[in-house]
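Participant: Read through the structures below before going on.
Values in this text are rule-based calculations from the coordinates and carry no lab data. Note that the structure is predicted; figures quoted are calculated from it, not measured.
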Structure P
Amino acid sequence: MWAGHFTIDFCAGIWPLYKTIMHIDIATAGLIAGISGFVGELTQLFFGYISDRGYRKRVLMLGLLLASAVLCITFVSGALASFALLMLLMLGSGAFHPAAAGLAGMLSREHKSRNILIFACGGSFGLAFSQICFTKATALFHGHAYIFYLPLAVLLALLWRYPFPEQAQNRALSIKEFIRPILRSRGPLLLLYFTQVANFTLMQSFIFLLPDLMLAKNCHSWLCMGGGHLCFILGSALMMIPAGVLCDRFGHKTITLSILICAFALYYSFIIHGALSLSATILFLASMGAFMGLVSPILVSWGNKLVPESPSTVSALMMGCAWCLSNLGPLWTGLLTRSMIHEPVITSLFIIGFLLVACFGLIFFMPSVPAKATDEPELTQ
């Protein structure tokens, strides 16, 4: 699952840089990312539910195949073709994420947060290295990135052969079964859901504008061409396993509130500063990523703790149903940036940064000790 998540998020990281390399209008690029992300990630709820009904392996393989379509983006031109490939990518993400996150959460009752954040770590590493590897591959292979289909084929073959545990075997689909566990914890889940929407909207918007922000700050060319993205995402990847251990020990609420305070301070310190040295920029980006990138997987593990009997369904709620709205972030950010006259990229990021305040307020009202969840189902081969 770690390798699969690496692959999915590797594919997802290509578009923010590709739109800058190809000089695509920022509002058009945001529209493409926003609509495809909204539609594709919304399907997580469907794929999560059928994963819990016993179709997990098929859903995982379908997700990897669909997401890999974006590797062909160098063969097409025009907004419509780019939109079609990003739509396939987002459908693949919608299939893979709830199935894999649900499986990760089922592997241990005592260390649920740690397992889910280890899983999330794989995605962060894939996202971190995506832009650097994409630019190197296109330089070596005449402007294309088809070489990445080789490791994908190996991964699909291993996944097909590996008999990982399933929660159920082809159980009948039931709307009543689908709704019951979510309704039982609807209050806390609703607060987590809106926190996820606000947090991931900020993350998507920041990543979308990061190459342009590096250019606006006159940063080193390496930072502008994927290095900044690498530093930002790698910071969160390196902190995910320690954060999972801390959540299991001290509780999700305490850790999340502490993370949000640090994220707010670092974010605005970086935005309001002018040009920084290469080393200072790398340190800032890695530190920001270490805190901003942790919130989303922690919220997913928190939701899994509240509803342990339907891990993929609740993961889909906390990811797909939240991410579909959050993926509109690049759309609003692109339109906002184009409407600004003075330092448009920096001004736009300054405004949307207040979503961190909304996240803090929502988590503050979460119950400190959630209602005791029912026992988790046994895994079967």
Structure Q
Amino acid sequence: MAHFAVADSQNRVSIYSLPEHVSDPPTSTTEITGIWPVPRPGSEWTVSVVDDSSRLEHRSGIGATEVPGSSNSPPALIGARLAHYASWSPSGERLSYVVPDGRALSLRTWVPGDTGFHALVSAAPVFPAWVPGSNWLLCHHGPTLSAFDTSSSEQRILSAAASGFRTPAVSSDGSRIAWAEVSEGRVVVFVGSLTGGPEAVASFPGGVVLSFRPQTNDLHAAVASSPESGVFGEFVRIDSGGRPPQRILQGPVVAYWWSPDGDKLATLHPTYSGDGRFQVRLCGPAGEFLGAMEPIIPSADTATLVGFFDQYAVSHPCWSADGRWFGIAGRRVSERPHPSFSGSDPNSAFIWDTRAKVAPMAIPGGSLVVFERPAGK
């Protein structure tokens, strides 16, 4: 049975079983103390715990294990409610995590069962991404895009001029890596590999967020309307052979998430209604409209996830592994009294059956939704 985690504002993580039928409510199976749950392939979870100290705790069948090198006392934070950024490798063999380290951030890795950790780089900011089918971990730090072999400690420099403070995009089979550089006032997109030289494939006037459509080598980009903007004016497919990028969607878009099978794309759009609402829309890979959720105001944790959606897409999945369910947390705007008058938590975790296209199920109090990853996914 598939599971997902819901974190709330009271430092609790509840693990739920996904319903078999759309009319059945999800059922809670486990409660864990912590925030920012990270799935390890194979139905295990790692959480960030912040009390008298900040640390990562991994929960498995044998109990809780503190991740070596993850502790700070007194607690040190990267941002609001954010003491760590953690991500399991696709094989589940290694955990990468970022912790505050003085005035910088330290990227470290840990193998379950080991009593120590490996420190890879200390910099700020730090944007890591695993290469599927390997032990290689990419990291965009400062102007450098590095690749680290976490089993042999070998390091390779893929780019000395990477820009944009974004996560490098990696294809599902690990054969292609994409990043951006600035040249002559334009943002140039490069595609390379761990062994092959990079090739410039497109350029844009504004910033980009890159991704490969899952299960393919098709490169896509959300293109910002200006170099400083966090709102993207269009979503395009970047074709090889020097052909112009093909527009898939017209913006404004602030985030997007591919389903694991690559058959659907969830995009987040501002409603410009004046109250901070955003709407999730669903489309096919060619941009065909498939459905939409009711607009919500994202919770604080979800707002952090949205701000770095390309980073969290690889570590905190918004989609279930079978591509059926999509999750996001926030609050609806209704005619009820504002939460400041009622004293209740205004947020809910919404899980949406994108196949049945019925109204999303709401789990009260949820501030973040994360789906598990089965072993090998």
Structure R
Amino acid sequence: MGILARKQIGVPHLSGIAQLSIVGMIAAFSAALMSTVWAVYLDSFLNNAVYVGLFSTFLTLIAIAARFMFIPIIEKGDKAKLFASSLLLFVLFYIIFAINASLIVMVIVAILTTIFMSLRVSSFGILVRDASTQQGLSRNEGMVYTFSNLSFVIGPLIAGFVAARYNIRIVFLLSALFLAIGFLVFKFSRIKGDGGKKRIDRNVYKNFTDFLKSKDRVIAYLLGSGITIWWILIYLFMPLYMIRNGYTELAIGYFLFTIAVPLIVLEYMFSKVAGKIGFKKIFKIGYLSVAVLSFACFFFTNIYFIAGILVLASVGMAMLEPTTEAYFFDILKGKERYRFYSPYGTAIDFGQLIGKVSGSIALIFLPFNYLFILFSIWMFLLFLLSFKTKKVVEARREG
């Protein structure tokens, strides 16, 4: 992978994107461990799939509010320092999850984790953008996502094994350990963060309304939210479905392992293709393929057939994950990214909100297999929205 290195005065050095990719991979490994058992962990306190969905929805609302509240900090602050500080905070939060047995403490720490996640995600995203050229942004996003998804191949297997052999709380301690390692690697990399803008925007309501004034930003936002709508089915509802049907945490780990394989194999390739032919075609094919495959799952009851179809759907996700964020950055002007990337980041939370609320309500009235039709409808609507995107081809841009 020649993109990972560059030569300065004849000596090979890791590029900024390479270093960020490695740090992102380590942090993603921690997230993969935690994500594998998170739904089961919540279920151990709440003892009801609907309550798990509704509590997750509550956390999502907090996350959306936090993104807008932190806009001045993201605009003004050093992104490298913000990211490093957030990693240390999450080490503490995961340790508390591991040793806690109180519902109240779990709720409080879950809220704090949700609030500070906005700083972690926003600062890292801007670091990646600032380390990229106009022509290489989608390719670099593909590299970062590919490295992160390597962790989501290995992480669920390890988390499933540890949870089944020992218990879920050990998984949280491992998550904390890898975040601490990620912090040390990031500090030794000496990645610098831009101080941002001198004039910051403190008015939360104005930031919200100004973001919505651009139709193109709103379309990019909705397309970005579609990815997390889909992952709610995979990482929240499917593990609960498997547990309810007698499968172990190890089986969940195997399932999530196979889900991530197409991502690491194909994301970098699709991100380069998007840079050459434009984003619109990639969005159309990606969302339509996921919609069709999700709908097909409705007609099966065998969990192995369903899992196989969902793995195929990950090919469509490989087209979308690294390209939706790159497209958003490409339609911005100047330093708009410092003001509008954090609101755009709520696309993750908005997608989670849509997925959790609609999925939880559906489960109240309908059998689980109807969730596949529900999520197919969401994906098809986003396929139709893809026709409204701008024609952006990075290979034809300067810089």
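Participant: Hey, Cα extents along the principal axes in Å derived from one of P, Q, R reads 57, 47, 45; which structure?
Facilitator: Checking each candidate, the match is R.
Participant: One of P, Q, R was used to calculate helix-only ellipticity at 222 nm (-39500 (n - 2.57) for each DSSP H run of 4 or more, over all residues; to 500), giving -1000; which? Mind showing how you got there, number by number?
Facilitator: Numbers: P: -24000; Q: -1000; R: -27500.
Only one of P, Q, R returns -1000 for helix-only ellipticity at 222 nm (-39500 (n - 2.57) for each DSSP H run of 4 or more, over all residues; to 500), namely Q.
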